[in-house]
Structure formats: C-alpha cells, structure tokens
Structure I
Amino acid sequence: MLSINELNQAASTFFLVVSIVNFILGSIGLLVNVIVFTRPILRREPCSLYFLISSCYNLFVVFIVMPTRVLSNSYSISLSNLNDGICKFEYFIFYATRATSIWLILLACIDRFLHSSSKESIRRISTLKTAKISILITSLIVPILYSHMLFYYEIANVTNQYGKVNPQCNGQKGFYRTFFGFCHMVVYSICPTLFMLLFGFLTLRNIRQHRRIRVNQVNRRAKSQLLRMLTTQVIVIIIATLPFSLYQLYISFTGNVSKTTYQVAQDNLAARITGIMTYFAHSTSFYLYTLTGSIFRKEVYRICHRCFHFHRNFIRPIDTEP
C-alpha cells in the first residue's frame, strides 16, 4: 500500500505533467483553430462559428484557468485563498467559462441536426444570424446558472492531504455542496453530453433518410466533414468530463464524513486525476479536427504553405560582394 507522502507526490507529479502536456497541446492547437475557422471556406458555416467561439473560450481555459490551477495545486500559490471576493469571482468565472465552451459544441450539434432536416423551413433556421444569437444567449445563461457561486463560495479552514489545516476557497458545507455537485454534473457534463448524443442520433437519422437532398458537391463535403469533426469531439467531451462530475458528486455526499489523512490523500489523488483529465475536452479539438476532417487539414496546409512562402519571400540574401 502506498504511503500518504507517495500518494501526494503521485498526485502532484501527475497533475503537473499532464497540465504541461495540455498547455502545449492547447496553446498551439487552439490558436490554429481560430485561424482555420476564419478561413473563407469555413466561416460561412454556422457550425464553424460555434467551433470558433468555443475555441476562444478554450483559449481562456488554457492560458488562464490551467496555469492558475497549476500554481494552486502544485505550488500552493493562490489568490483565491486570500480574499473572499477573489475566491467567489475566480471560481465563478472559471466554472462558467469551461461550461460555456461545452454548450457551444452542443449548439453545433443542434445546428447539424437542423441543417440535415428534410424540411426547408427547419433548414432555414441554420444560419449565421441564428448562430450569433444562440452564442450570445448561451454566453449569458450559462454564467447565470453558476451565479450562486458568487454568494455561497467562501474561504474556510480545510484539512489538506498532508494533514495540515489551511484556508481554502470552497462552497459552503452542507446542502450547498451537495447541490453544487449535482448542479455542476448536470450543467457541465450530463445535460450537454446527453443532448449531444440525442441530436447526433437525430442528425444521422436525417442523413440516412434524405441522402438525395440536392446540394453542390463542395458544400456537401464541407458539411459532412464538420459532422465527423463534431462527433469525435463529443465523444472526447463525454470521456473527459463525466468522471470528474461523478467525483464531485461523491465529495458532496461525503463532505460531512470524518476522514483520515490517508483517505484525504486518496481523495486528493482522485481529484487530481479526474480534474486534469477534463482539460483534454478543452485542449485537443485541433488534433481531433485534423484527424477526422480532411477539409480542416487542407486549410491548415494552406496556412502553413502561405506562411512558409511569405517567410521565404521576406528574407533576402545578403550582398556579400567585396
């Protein structure tokens, strides 16, 4: 059986290593996403707009949320543990941002369902105007669903995995922690993923029933590629987010149970593993799109090719004439 120190060291090492991997993958991939989804062939598609804005939210997660969590979990450096106002605002923004990025992918699923309908009146709903309105509404509603954190999150003394009592930003003990465990699991994982699966199934059914809808070849290929890219991301989101949501539910039920230092260290290890895995839902979209979407790969190639030629044309040979 591992000792308490070995459990804590394993948790810290795993969290730090996977965080670095996620940061490297996300910082490169998401920036390329932003460039690709603003390309002419894709920016006319409502689905691409959802991908684009979701990537922007995920950039915040990678560049702000992830480094903050690394400093807090690996080096015990956290402003949220010093001031109640910072505690409330930081956790509220971090949770709401991550959930919003997931819901935007759900909107992309709904858009694909609308666009695959045999009824022209339903297909007409899939427009850039609808996408912009939906993004705005989602960006307002999801933070509202997490607004209770501004009232019920606080700094309290908590026994950490080393058996020491330290101030920590957390939800109020009792009913609220149980409520938050359910709320976050539903809003961040269960609800969006269930709807993703539902609309994915309905989209596939529409495609099978109405394969002869007349669209030009280029648009048909683009829409098919977008659907494939969307499906792979939905699968990764489900795998990455569900374990952490279940862990939070477990913690909410056992919050009032007296635990030994060893049990706290075990919980900490589970929290670090399930928590850091959720970041793959935010950092890997570029690589999923590249693997599953040939139209996406072609746009990435065109961008790289253009940058290479620009670099070659920009550099002029130095005159070495004596």
Structure II
Amino acid sequence: MTNSGPPVVSICVANYNGRALLATCIESIFEQTAQVDVEIIVHDDASSDDSLRWLHERCPGVRVIASRENVGFCIGNNRMAQVARGEYLLLLNNDAALLPDALSSLLEMARRSPPGTILTLPQFDWDSGEPVDRGCYLDPFYNPVPKVTVDDGDVAMCIGACLWISRDRWFELGGFPQWMESIGEDLYLCCVNRLTGGAVRCTASSGYRHRQGASFGGNRGTAQGLQTTIRRRKLSERNKTAVLFLCTPGALMPPLLAFHLAALGVEGLMLSLLKREARIWSHIYGPAIWSTIRHAKEWRSLRRMIQRRRNVSVHAYFKPFAICLRKLQLLRRYGVPRIQS
C-alpha cells in the first residue's frame, strides 16, 4: 500500500466508541501488500471514549471526520463518500480486519468485472477463523442466506462490514438512505444496484476477519444461541420490510408484502408470548408492520423512482434468491433468539 499519489481506493471506516477495535482495523489497512495509492477516512460518530484522541495521536495520516452528534451508520458513510477522492470506495467496519492481500484481490476483480459491480471478500469469524459467508443470497422475505461455495458467482447482497463499490456508482445509486439509520442499508444498496443492471460478487481469494455484532450488538450465533438487541431487531425488521416494498419488481410486490407482514405479525406475537415481554411487539414488530402505513407516501414515491430505473427482468432479479426460510433455519439451529435491551 502506498500514499504517494492520488488515491485509487478510499477506505471508509465508520466508528462509534470503537477505540478497542480501531487499532486492529487500521493496522490491517497499513499492512496491505497491494502497491496501490490509498486514503483512509474515519467518521467518528460523536464517540464518548478516547477514539478521537487515539486517532489524532497514532494515525496522523488518517483523515478524521468528527461528528458533533450521533448520526448513525448511513449518514456517516455518506459523509465519507462525499469527501473521498478515490476511484473506488471500500466501506469497512471498525470491528473488521483485512487479510494482507485483500486490496489486491478486490482491485484485480474490480478491473475485470462489468461497470457497476459491488464486491466483497470472504468473511471469517474473528475468534474461530471459520468461514461465515462469501456474500449472501436472500430468502423470499429478504433475509440474508450465507453463500458458502468458493467461486466468484453473483450473489444477492454483501454485508456492509466490507463493501467495495466505485465512487461513481455510489453516487448513481444515491448512497445509503439516511432514514434507515443503520442495519439493512447494505441490503438496499445491493438490491437497487442489481435492479439497475449492476452485479454483486465476492472474490474467490483473500478475505477479512469480523467480530460479528461488536459494533452494533448482537446478530451472532453462539453455543448459547442467537443473541440480538431490541434496537437492532427493530431497525432490521423495519428496513427489510422497506427494501421488500421498494425493490421487489412488478406485480409480485403486493402479495409478497402481504405474506411478509402476516409472517411478521405471527412471529412477533409468538415471541412476545414466549418471552412474556410486551415490548417485543411494541418496540419491534408493531412498528415494522405499521411502517408500511406510516411511510406509505414516501415509500411509494421512492419505489416509483427506483422501479423506473429497472433494466433487468424479474427472473434475473430473483435469480440469486434462495428457496428457503432463513428464520426457520436459524430457529432449528439456535432455538428462540435472546433479545436484550
């Protein structure tokens, strides 16, 4: 990695109270073997720990955007993209670390991929080193289904912990919707990209290690089961519902949305009864279902704009979907999830 000329890649790291995570993340960038000019941008989301002091003292070559208030993952990444100078953007979580040849693999694949392709790297669990995914398929209700085969074929989406996109394509797609706050923005970007003729792929080599859930609590299966939080689940269910509404092409959207909302209602009621916690319904599932009414006007307007740009067939859009129900798979494997405050 070099920084002697105009950057080819702008690596954007969103940080909130991640001082304990930042060192490994930033060091993995400096240790890249690729002979390519890189700039590193960190957006600090009004951290209350000593992240800013550490960045200024230990990383003088890193461009730091210090937010005065907590604005969330979407706005933070949009701000970094606005000031980035690279031909490509690499969005990288502060709880992730690149393998030494990661940039080489991404740049090589980007050069031989069609314009508008979003890329990612194979993801490995931080503690065990076991593979987690090579991009994701989607089930009919837009739940990510990890891809495990070793190839560079198309997938439906990639996780925003490590997402590569050309800067021009980022602005063509409009970046992350600010109203999503966090969770599901990667799903949205990838689905809109594929609707408008782009692809989503994972490199066949290299990878990144990821402390899953460390930057936003939960979403990691362990021997103790699947753990998540009220806020994470709230944003996840609302934003997946939004992407289904916005991106599902043609006449398939209304019946799929109806099935989705019915399934959410049943799931929410069952979890609330099993856990004996009314807030599971009132804080997660009720708002997700109500969002289709509350935001109907804005979502219909955005859907019309997105669908007018669609230039792929319905078959092509759904090709990287999986015929399974991901939540049932997780239920069988981990049991009823633990939902923390």
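Here, each number is a calculation from the coordinates, and none is a lab measurement. Keep in mind that this is a model prediction, so the values were computed, not measured. Cβ atoms are built from the backbone, for glycine too; each structure is taken alone.
Observations on the structure shown:
- Each of I, II could give FRET efficiency 1/(1 + (r/R0)^6) of positions 15 and 55 (r between Cβ atoms, R0 = 25 Å, to 0.05), but the derived value 1.00 comes from II.
- Value 18, calculated as relative contact order in percent (Cα under 8 Å, 6 or more apart), assigned to which of I, II: II
- A value of -1.35 for log10 I(q)/I(0) by the Debye sum over Cα atoms at q = 0.20 Å⁻¹, for residues 63-182 alone, calculated from one of I, II, originates in structure II.
- Parent structure of the calculated result -24000, given that helix-only ellipticity at 222 nm (-39500 (n - 2.57) for each DSSP H run of 4 or more, over all residues; to 500) is the read-out and I, II the choices: I
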